[in-house]
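FYI, it's all coordinate maths here, none of it is from the lab. Given the structure is predicted, the values throughout are model-derived calculations rather than measurements.
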Structure P
């Protein structure tokens, strides 16, 4: 048998064995898209009709097997009515079922990543042989989905319900040793003998040494659980998974429900239930949001790769300022294999920076997530120094000194004079104009902003800020360095607050306004946490630092006086006056203590009531939770829209990704613009106009008015 398609090629080997090879032409990896599914269907029909075939070897012509489905097709494909979507899934499932039911045995040789549909293809084969370099799993839950090509039906029949629930509801990517241990694969071998081992297993099955028909039959029956065992298994899992997933992520519990409902059916009945569950999740807002995030992350990675091609790698780096931020930058750079010098004017600060890096790693070592040897390597890659001498070989320098324009300008000018002429200089400022900071530099084209978020090792986002004179090569090199550090860089044009702080401060303005109107700050926090934020605005202010928020607020007021002016005293300004700076000096909205298990405990600071009394603020419970959400979120949305209008950020997707990676915007809502699309722009305008009296910060932008009038979305499905 011969077959040559765009995604699949087949050839006949000795003993009438056919090798089906996934090798997508012109692509770096194999994915399941409409074409590859169609080709697989054609091949399976030919195999079914050819009575001379004795066995099937499924392999990959790439360095990986199949990485999963082509997610770029999802959002458009999911627009059809739910019953049509169920029918599409059933047709795809049938291709896998027909492969499974061929009149001869099949062996899948898994040479690398086999995820989602890729692993489901393997599950449909009679046997699976994995390379020691393989990674297998069903991670669809991370997209708000469940495996729809037989994953929830076949895996529990192979490995048991407990193991299948752990893999599917957890979305884990698993090493081959674990897969072998539970029976998800039948053998694990070194990569160089993978194909030979798979052929040997297939030959043994063909010759009758292995009972391949009995092996296949295991997957066709109902789960071997009696009624009590099934109830204990699934209800225990349901309680655990509900606690872990929370109320905003329906996919994990839907997976439990689908597997529980299908447990007593044969494979065919289970597949029908799986298709219904898949379609239900695919039509959910949460899946749309999470798929959008995946596509947004791919966009950022694509841009970072383009930048790396343009600028080349940063081989050595340096950071100026060895406090907590500098130590975090130094750790992250060295951890990712880029040596870095950490410069400061005081030995005590260098000690603090090294201590910060050591503390981060020691926690990982204690939890078994890092080998002590790796910790030693990372520390060796950081060179603490009081001298500029160690900066002379740096390709890129990050300035992370105190957030004062005058100090930064002095440090930047002094540093520039000592660097190589082609070295790039960046500033980790959070609010100060990059164009202003460049005014004293001789090579402003080799200068830009590189804004990290604290804590550096946890926060994915880096804002790369383009000043008026920053060259494209400088921006590309900085983006490439951020990506090499394992971060998600987003390029923004210079303005007060850049992107993240510019849209955060209208959100804080909404909070201050609610407090001024008598709404309890603890209630606001609870409402916004229920909305999905990891912490409410009052708690966030404590963590960021009320002094930091006040100073940044002054910068924002100067930049955007029409909507961010600070003419009226607020709870933030009053607390700043009293030197209540939040968590950093243990005076803020909350007393930051820990419970008996060492978990953070929130307890309102009694003195906040006095501040509110000083402001002449009483208590008002008449404002609804829905109004609290609108008064918090609408200012953030309007300022995000203005960032697009002002060309601060290139795309709505990058704004959404910035808010999720930089502020912790609820991922299941997909970002500020995805949220606006879901609410509806006409509805957004009506809600905003109810709050006209609260100022321009609530005023709908021209962009939003025009889009609403024309029926447009920030994220149209293409």
Structure Q
């Protein structure tokens, strides 16, 4: 089975699993620190599982887990009790593991003897690697098709396998270990009240070559480039203080998670993009990375800039039905595993309808934040190529709407953000058949046209400005005519292959509010439906209304709550002036986050808040996940009604903070080339360090379509 047609949701995770992540590398283990064979646990590097078994036994027995902590995203501490050699009860042997993940793994293992007598310990760390591709692990399809070779040389265990012409391997070692093909063993005597330590090093290999900065026994893990990047991130992101401790905790956790999900371009040291989520989506995803970086603008506009630059370099140039590449198309996903190949450092799959218009829309939004004319100017040709794709490839039949239809049997069946196989359905539960034109995709196209018009204004090209303004007006009029369901009072989620309106009530129309494509006279009915008991759970907005035929509160896309989706709905409600409704939604999501220790997951179940006292977790949700981490940041921005616009030399700040939130202070916020401080309390706000070219307006950003022609 081809990787791109794998299940779009996260694979199964064992209960109590501990995940640590840095860049695209990650480790999933049990709460003891062991990696158990046969499931999804393992150490992963460039989409390959380089360790599939890691079982530590002392005196023939596994440890008794005591505690597992993840002080940072990239390290974990495991503490357990080991067996005394004679098996006596209440053993005084305590094992501590300090785990660091990055370009491989380093485990610092210490055994402390709290007794008054010496302890003889036989220690065995059994090891293996199946070199399985991440897609196969995630989909529970690991096979034994490749021959895995094991050998011992100079005190190191080498495990290698070859798939699709690529050799993947791993080297494992520890000082003073006796090395077998399946284990590292030690026999030690720990003195009374003493301790014994060793460092186990894992170095990944690709075609025999290791990473540029592998772990070693001598260099401190904290001196690595990846760790220093995390430290620098913590120093430079905004410092946010909120009277409401829960909201402050959620926002702090969001910033930390966004930092851990950054991925760096080896060819451009200063460029950073956002991976979709841990553990299974630590890769660049067009739609996810663009939306996440948009919602994270208040934290760091550089994430959007780097994401746009990285996507621009792999923008489609040719027609390839297998990868679904087309000229100007922005990719859906980039992977490095052997099943995906290694072309140009990774293989891109382009099967998505929304990343391409979102590319233009996010570029336009970035220009409002004043992040360098050189960046905006260099990306304008890519924006124009994206617009060409919309009109020549995205609009398959010339009706003015962007549709999707996979040209092969292995691509994604649904190519919007609800990309599960059953994600697009009618009110009676029937599946919609492609080609499918999604409502939110038309909204993104509208936003792209508006954005290109504003970019033309910024460049002083009035002819181009009016051209794209007219295109925006045309698609808006067509959308409101064809997608509106007057007898139901909401927008269809899509048009199907017969141009029939797919009439289910779904959260997608909230995205249409966000981008402003909804006619003003229809907005109140859309807002009312979104806030109805069938849609709003009290925690967030359901992906599908509870009175629809396909509704299932424990499904992936048909009734669950996705924080990013809810945050964009709240943004749309605020844009159209539904202030109380937006505050209710924001309050519900912040309350939900408190039950997840401040870290919103990718999604949670769509049960009503009145039915359960806390949100019900979805069993395979990614966490941390980029657009879930960015959602609270976006909510904070809409509650502040903070909207910079360097294209008009104005900054809008008109807070509408709930009384229970108290005071909000955000220091070190990057705006243009300045670092500003925002202060707000209920309906009052001020800014320190405002760039001289901006004028502060204590009023919300003008609503609806005043961006055009103004």
Structure R
């Protein structure tokens, strides 16, 4: 790049900055910008297209095309060369635009006389804002320096758009971050909440994208990068020597921080007139754009590392830390790209809900959200770039929908929904001390799921008879090292203290799949949900499992202890794990330690294979808990993370109900206690059908106990059971409609 090009680029950016600083409406500024760029680039045409909605671009300003086409010419995402640039976020540089694939002629613009075309995306951190185009009559391909210069200008236009410099009439020039937006994601935890946005990592605002003194900006960048490298080196040094996997991740992190290519690109951006902050963000936007097109999960993770490093570098340069000094708003709803369990627990019960761009239904965040009993929506794509701290937000965890800055009518309807739910819960409170006894005399035991000590007060308030599932992995997930045995024993003892004599079924460590311990070596698997997880990890690496079993035995302190092994797929797995526990009981006796007053050893039936285990399995197990979430996804071969298929399969499918019925019969034959644990246990219609099939115990989140108990007490389970048998025998494929028809005739 020549000195002349460098100074011309800086000269253009300075003129651009001066124009933006002048008073005037957004349209006037856009018109000045297109004139400046055409003049500087010596092209006949310069045009700016901005998005008016997610799928439509609008010509908002032009130098060279017909003025009457401004705000009239529109195109869909992917349509024509401009639409292609917007869709791919990649420049198009051609000497013969009409011959280019996908070219679309817009007669109202008068562009037929122009041959050459250069279009670059106007984007900011993965957010598509528009397209900047220059055109010439002369058939020429623009040089690399010219392409680079126009990209730098596009980046400044993106920053100014973000700051609201171009507000004017029409959708395309409406203010950003002010319009209502609906995000359709996935359900991580059910429930509904109204509140205000609290960004876990507030975006850095760049107010000075253009700089006059490249030397000074280089010095600022170098000083900030040195500080960044020192902090990364400290992170690597602090990592335990034996923790090879985490060490490798941080070494990759350090490699990016020391990347000469990354540094060189930012230095070139500064040489062309950008400030140090703008140079960092320009490269971060490019990394985000690459991230969207990379299918390889390992490379995507590495690009995330680069994205995270860029955020750290921006915070050093601007002084805008994560702690901005702002106070949590009333009814805060956390919005983040992703978040770890320890960070989420730090917020505690102050939060009313959580919305994540990433996450999964089995992730650490989902486990904590369930424990805190707050709604969680996952896969709400791009919400962190759209939301601002303090924005009004509605979270519908039942549907996986988020309304950001909702219209009054939507907010009013949502408030009505929450008020109705609250009124129903207050009505259910009168049932708290009453049994879930149906009109036919059958009584169903209703238990709750838990994972934190903070959950246990819900035992009394919800009317739960015990804890059907206590998840033990949270204590492992929120630490950077394996928790100590004595520490776990104290925790388990505290859980039993809080339960005040009620039964607590502890599930042993369920890790693997998407629940990877920070200090555990990650195993790359094509399908982790069906891979090395839960009891498979415990049997292959018995050290941690033995330690946890010892902690559970000591935590019982002479009281009854109930525990179950997760994800058992065959009899031998249960037999070996059970013997491991009995060996620890023998060892504790030899050491003179107090043993549990009674010991129940069970298994979670989450794989169809276990339903066909030998009779000896059902006779050996003290109890079986059906893990409905996993069992349903494996029964239907429908990944519960996949929105395309997750909702396709209904628990009231006749085949699935018939399968549950067969498990009930095997447990009845062997006199093995049986329970059902999972989301469906807390849905009143589904819970009713499970109880009618003969499942004697249901375990659910505390807030579901009231609705389920209310419905059970108003029907005859015997009568419903006969209906289910009749419909299955008649070949009905789905029983939801017959069951709803039957319920409509009941006195409820």
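With percent of Cα pairs over 29 Å apart, for residues 184-591 alone coming out at 56, pick the structure among P, Q, R it was computed from.
R
As an exercise: Cα extents along the principal axes in Å, calculated from one structure in P, Q, R, equals 85, 63, 56. Which structure is it?
Derived from the structure labelled P.
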